[in-house]
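What follows is calculated from the coordinates using simple rules that are stated; it is not laboratory data. Everything numeric in this text was worked out from a predicted model, so none of it was measured. Cβ atoms are built from the backbone, for glycine too; each structure is taken alone.
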Structure 1
Amino acid sequence: MRTSAKAFRECPRKAVTLLGMSGVGKTYLANRLPMNHWFHYSGDYRIGTKYLEEPILDNIKRQAMQIDFLRDLLRSDSIYIASNISVYNLDPVSTFLGKLGNPDAGGLELDEFQRRQRLHADAEACAMRDVAEFIEKANALYGYEHFLNDAGGSIVELDDAAALQSVIDHTVILYLKPDAAMEDELIGRAVSSPKPLYYHPEFLTAKLADYLTEQKLDTTAQIDPDHFVQWIFPKLVEYRRPKYEALASAHGYTADARAASEVRSEDDFVELVAEAISRSDR
């Protein structure tokens, strides 16, 4: 949604989508906003509690069924399993995605990894198509004045035009652009603590072929899961960067991620967005 700085400042019901890689400060900004005024819509939370709820639980149960003690209790309905997903704890979504590689090292075979990637992509598209409905629901049902869409880093890789258009039409898109030093920090964190990620199928296919050649491996089952994430993450940052910039240029605005880290209040946040809008009009 394109607007003017003046119109945004004066808008009685603001709706903003935060765009950028995980770690640039999207959730930090959400936490700076008063919870009684702003509805915090987490795309990953919606994915985990709605669209991937059953596959996530199936994955947990599959692991539990490998333990005799738990298998017997589950089969006799003596216990049940539930995931405790929250906006601040999305580990069940992450563990469902998993990492590609040697099953003996905790990795997933290629077919299963790709299946989960497809499920995640479909779930993310559904979660973004829900944005317009939740903007209205947050106000009409819960009385929130404003709406913040804390979008996943892979939103720019959606192949679902309707899902992306819903975000464009109903929210002001703010891309939190990291400088080179911050990108290095993001990469450093990914190397020290490699986490499961979503990759666009074309990107994954191309980079996987490069990795197997470079590492002189014959199959994905030989891949060290953590090493593959560490290797591919810098390439993912480079791949997504122009996509973020293109979306912000065409349909939104760009703010410096360092400046965003200095936001301390709702007023600071509103000014961050308004100044980004003003810069784009110059």
Structure 2
Amino acid sequence: MVPRSIDPPSPDLLSPGSRLGGVRIERLLMRGAIGALYLAFDESGGAPLAIKAVPLGLRDDAALAAAQGRFQHETINAARLRHPGIVTTYGAIVQDGVGYVAMELLPGTDLGRYTRTARLLPEALALDIAARVACALAYAHRGGVVHRDVKPANVMFDPASDCVKLTDFGLARAVDAEATRSGVLLGSPAYMAPELLAGARADAASDLYALGVLLFELLTGRLPFEGDTLGALLRAMATQAPQTVRALRPDLPVAQADALDAVLAPVLAPASADRQRDGDAWASALRRLRRSVF
């Protein structure tokens, strides 16, 4: 079900009880880097769903028209994806400079909570999660859809139901046409492949690079490249070798840590041409490692 008419001009103004066509807003679930997420109910059947409200950051009619087209294009692509590892998108509209996306309501939390040292998941489970996300990306890539913003906040995980789902396809590209024109980085720089920082187009290899960074973080609680400022982070990515699991996880047997570094190497290669771009193939490598070592 897709909302048909939306009155509030800002995602911060969606109050409990407000209605978006045939959808009733229940409450705010969270605010994120590019929008706010609400629990809502389809009034015709009572089914719960999530509404993501994303300010498009526009100042003139021409920019609004361009952003609306981009936003609709990205969400139409997302709505075509039907895979157990990808959140179901029902549809989207833009009104008053805000994009609204109706999507499946997911259980659990995003992976951000499991990137902290005190909450690291067992290595076997981290490998399984990454393999499932890699398969979801492979499915999307075969359909010509690139995610562009793979990171812990965009992967939902629910241990109770064994649910792992990738969210927010294309939103990093769609949210701010003016930022794109002015050269501001969209997406999350720590997860961006080096070629994206140089202005190249996102593709399967850059999506898998981001997933490799995510897996590294799940395994170590750290990023392969770190810096106190954005400039320091970018310099580290350009001039330094990535950190290793072996160096950051001295508690692991050396053979296990080395095996983890070896399986990460093909997706974290600095040059796109040297990098793995087949998510299914990398998922198979992750699963082989899980069976043989963990």
Out of 1, 2, which has the highest value for relative contact order in percent (Cα under 8 Å, 6 or more apart)?
1
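Starting from the value 5.0: which structure in 1, 2 was distance in nm of label points 7 Å out along Cα→Cβ at positions 28 and 68 calculated from? Let's see the in-between values first.
Details: 1: 5.0; 2: 2.7.
Only one of 1, 2 returns 5.0 for distance in nm of label points 7 Å out along Cα→Cβ at positions 28 and 68, namely 1.
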To test your reading of the models, identify which of 1, 2 gives 2.7 for distance in nm of label points 7 Å out along Cα→Cβ at positions 20 and 204 when calculated.
1
One of 1, 2 was used to calculate FRET efficiency 1/(1 + (r/R0)^6) of positions 76 and 100 (r between Cβ atoms, R0 = 25 Å, to 0.05), giving 0.95; which?
2
One of 1, 2 was used to compute helix-only ellipticity at 222 nm (-39500 (n - 2.57) for each DSSP H run of 4 or more, over all residues; to 500), and the answer was -12000. Which one was it?
2
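Ranked by distance in nm of label points 7 Å out along Cα→Cβ at positions 220 and 236, which of 1, 2 sits at the highest value? Mind showing how you got there, number by number?
Working: 1: 1.4; 2: 0.9.
When distance in nm of label points 7 Å out along Cα→Cβ at positions 220 and 236 is calculated for 1, 2, structure 1 comes out on top.
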